[in-house]
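Quick note: the coordinates plus some simple rules give every number you see, no bench work behind them. Source: prediction; values computed, not measured. Cβ atoms are built from the backbone, for glycine too; each structure is taken alone.
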Structure P
Amino acid sequence: MLRISIATALGLSGFTAYVIAVVTLADRVFPLHWALQSVYFLGVGVLWVMPAYWLMLWAARR
């Protein structure tokens with residue numbers, strides 16, 4: 001149960017920091033060509049999945 005609480009706190013705080021960083025960097029991507037914007041947003045839209053996956057596996061481990 002403690003593992004789940006730690007994973008939840010880390011996940012929420014990490015995801016919040018990630019969103020802040022992505023939105024801040026998006027201001028620099030905005031003036032670029034639409035194709036580069038697409039690559040950026042596709043990349044950052046998928047990049048958060050692996051750390052979340054590892055955190056869920058760690059929390060579910062017995």
Structure Q
Amino acid sequence: MKFHVPDMSCGHCVAAIDTALRVIDPDARVDSDLTSKTVTIMSAQDAATLQAALKEAGYPATPA
């Protein structure tokens with residue numbers, strides 16, 4: 001799943017997003033691209049759960 005995260009702007013953001021997603025799925029594979037402000041996630045969780053975790057962490061996201 002790929003999400004556009006417009007508020008992601010630095011390494012701290014990337015770390016916070018990674019941490020938030022690993023709380024709900026420790027085995028998730030997370031690839032963040034600051035240039036395009038996208039996060040690609042390979043997870044057993046569904047898109048709605050991942051999107052909610054991003055929002056709760058302070059990074060509202062939309063499917064990309």
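For distance in nm of label points 7 Å out along Cα→Cβ at positions 9 and 33, which of the structures P, Q scores highest? Don't skip to the answer; put the middle values down first.
Numbers: P: 4.7; Q: 2.1.
Ranking P, Q on distance in nm of label points 7 Å out along Cα→Cβ at positions 9 and 33, first place is P.
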Comparing structures P, Q by Cα Rg over 2.2 N^0.38 Å, which one has the largest value? P
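Upon calculation of helix-only ellipticity at 222 nm (-39500 (n - 2.57) for each DSSP H run of 4 or more, over all residues; to 500) from the atomic coordinates, which of the structures P, Q produces -29500?
Details: P: -29500; Q: -11500.
Only one of P, Q returns -29500 for helix-only ellipticity at 222 nm (-39500 (n - 2.57) for each DSSP H run of 4 or more, over all residues; to 500), namely P.
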At a computed 3.4 (distance in nm of label points 7 Å out along Cα→Cβ at positions 1 and 49), which of P, Q: P
